[in-house]
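Structures for review follow.
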Structure 1
Amino acid sequence: MSELTPKAEETRQRILEAALSLFEEQSFDTTTLRQIAARADVSLGLVYRYFDAKESFVLALYERLSHAFEAAARDHMPEERWPERFLFCLRTSLRVLGPHRDTLRSITGMLLKDARDLYPPENPFSQQHVQSVFREAVLYARFAPDEAQATQLGRHLYLIHLAVVLFWLVDRTPDQQATARLLDQMQRWMPMLAIAATTPVFRELADGIADAVLGPEPEI
């Protein structure tokens, strides 16, 4: 989409907010574009001008949250070893996602089913773009491994991050206390993970899991 005028961007954001509120209230699957148009008080044709399908709203939310996460993580990344930096990124991600948890819960099924089609590599805020934050958390850490190992480990940490986010989305304990306990346990596990991550067996196993879940690493 070409660059929008301020008025057009305001309209687009109003339509997006209408869609996200409906997804939260009644689910992604049952919400129609006609309902979104009515909620935003615009014509159906205007909705199609900015969003050609319901999945486009999810992509727009993903872009917004990705941008917010990147800014928060890169601006405040601690100058520590990579385990501490990874935990910082993980907590930052959950903090950024927190206000949108109900909306994200409503579209979890669609995300799990269509994630690779929804977030194509050419998208500037794609999976690979967010993954680069985790790579940098390793590459620019104190006592960092070499660039190849940092790239590999960053991908593994990104996968762990996705698993924690999914756990957080389905966590039904008050205030997601189970997720908080999980993060506390992970902090205790970090020294062991740091040692395991240096072994060929761990790297091969983690690569296999990452390829199965994320798809093969794209060539740059």
Structure 2
Amino acid sequence: MGRPHDALLVVGEALRLDPTSADSHVLRGQILARLGRSDESTGAYEQALQLDPANASAIHNIGVNRLARSKWSAALSGFLGAARLDPDLGDLARRNIGITLARLLRLATLGVLLLGWVIIVSIPSIGQGTTPDAGHRIAVGVCTLILTVYAGWLSRVVPMRTWRSVLRSQRTLALRVVLLAGAIPLGVLAVASSGLVVVEIAGPGLLFGAVVVTVVGRFAGG
């Protein structure tokens, strides 16, 4: 498909002769994707699925289009579904699952960075009294709750065996998962603590950890 426009004409003629060919619709979708016509590309894959509901390539490629539009859940669903239907697509699907999870976990790292900053901001206020004020407790609690819900969603949409496979091959993502998992109990402790010790450790620790993981991810990938 060195000349996508010419290839599109050829596939169009093939579909005119045999409009029931699911593979031709998939090929048309791939060419349209190369041309940057994402909506038409997805439409071609959906036509393929109408003819062949178990067409793993169409399901996977819809996931690729969804990923390009930051529709994370739909993208993951496509990759996971394709891997189940066609083991030959397993490696490609896992690689794209890894790409999707990397982007999602970068958002989680940003959330941890924000939580650490909110905790640090509360330290001077706590130093003026014996207990954190209600405003800072609420802010830390909201950040912690958001991270908890986000972590729960990630664990729900991706099977545990897929997590294990991806994290074994991408250690930087494992660091991001560890950071997220550690941030939640520290956030809870920061809310529940009535003194300075926990927040003085948790805030800088989370901030430092998020910065380190971000730097490592930038150089190592993930």
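Overview of results
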item	result
helix-only ellipticity at 222 nm (-39500 (n - 2.57) for each DSSP H run of 4 or more, over all residues; to 500) derived as -24500 - corresponding label from 1, 2	1
Which of 1, 2 yields 2.1 [distance in nm of label points 7 Å out along Cα→Cβ at positions 18 and 34, calculated]	2
Test item: FRET efficiency 1/(1 + (r/R0)^6) of positions 98 and 146 (r between Cβ atoms, R0 = 25 Å, to 0.05) calculated as 0.10, pick one of 1, 2	1
Source structure (of 1, 2) for log10 I(q)/I(0) by the Debye sum over Cα atoms at q = 0.07, 0.16, 0.19 Å⁻¹, computed value -0.33, -1.00, -1.22	2
Distance in nm of label points 7 Å out along Cα→Cβ at positions 58 and 194 - highest-scoring structure of 1, 2	2
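No lab work stands behind these numbers, since they all come straight from the coordinates. Treat the numbers as computed from the prediction; the structure is a model and nothing was measured. Cβ atoms are built from the backbone, for glycine too; each structure is taken alone.
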